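Input: structures, listed below.
Readers should treat all values here as calculations from the given coordinates under stated rules, not as data from a laboratory. Please read these numbers as outputs of a predicted model, since none were measured by experiment. Cβ atoms are built from the backbone, for glycine too; each structure is taken alone.
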Structure P
Amino acid sequence: MSTENSTKRPKRSVQYRQRSEQGESIEVRAVGRYLRSSPRKVRAVVNAIRGKDVAEAFQILEMSPAKAARLVEKVLKSAVANAENNLKLSSDSLYVSHCVADDGPRLKRVWPRGRGRADMIQRRMCHITVAVKNREAKS
């Protein structure tokens, strides 16, 4: 079967370069998967940094006593490093455009109770996604 009329899509690396030359805002993301913390606890931290500049987000995470703050900070550092190394963006102009904490799988454990019964304990995991964008492109 010949497809002479179909145009070939350019490589993904070429698409990224064309986008950055046109000045479109590119969202750079990092994902932390299978992290041993409850998604409900992580969402409180994630909601605090959404929409903030990267420097301000790091300050908020550094001052937070929550274990979830350490996990989110690690993923945010990864997203900023991806933006700096892959797309040559300056970390000063980045802001947190999108961040979520989704449910992961659950570790199921049995907790013995009285009279031979047992309760199920579910140890929750989460997937943290953090995306950063260039501030100039937003304006």
Structure Q
Amino acid sequence: MLTLFASPTPLREGTADFSVFIEDAASSNPVLDGSVRVTATTPGARTVTATLNRQDATNNLLYAASLRLPQAGTYTLLLEAATKSKAAKLTVDLEVLPTASPVQAYWPYLTPVPLAIILFAVNRLMRRANRASV
């Protein structure tokens, strides 16, 4: 059995990290001696290929590699995994979005400061209103 992980989420044009977990279907044990290759076909029929290995993975049970996705669009991803006795293929269509603008990429980091200022101002106004009514 093959499990495919991709990062970032959602996938955007540029470098993407792919990780694969190979599990023996009969015993549910991880397969650690396999070979894994991923081939991504771009919307313009251009092919990008990478060999995944365990040395590039942060988790020793995964096979990992980085792949450069040159353009936005729907990619066809072919994942080929093989061990000494078995082979498996997985074909997946992936939607790759255009590169995010800086505002889209960093808005979660930029919003806490203005939000804190607004909440502080509302707090001060409410306290002033309470003092005036007493």
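Observations on the structure shown:
- Label whose coordinates, when helix-only ellipticity at 222 nm (-39500 (n - 2.57) for each DSSP H run of 4 or more, over all residues; to 500) is calculated, return -7500 (choices P, Q): Q
- Highest-scoring entry among P, Q, by FRET efficiency 1/(1 + (r/R0)^6) of positions 32 and 48 (r between Cβ atoms, R0 = 25 Å, to 0.05), is P.
- Computed over structures P, Q, mean count of other Cβ atoms within 10 Å over residues 88-95 reaches its largest value in P.
- Between structures P, Q, the calculation of distance in nm of label points 7 Å out along Cα→Cβ at positions 40 and 96 yields its largest number for P.
- Read-out relative contact order in percent (Cα under 8 Å, 6 or more apart), computed value 23, structure in P, Q: Q
- Answer label among P, Q for the case where Cα Rg over 2.2 N^0.38 Å, calculated from the coordinates, equals 1.43: P
- Ranking P, Q by distance in nm of label points 7 Å out along Cα→Cβ at positions 8 and 64, the structure that comes out highest: P
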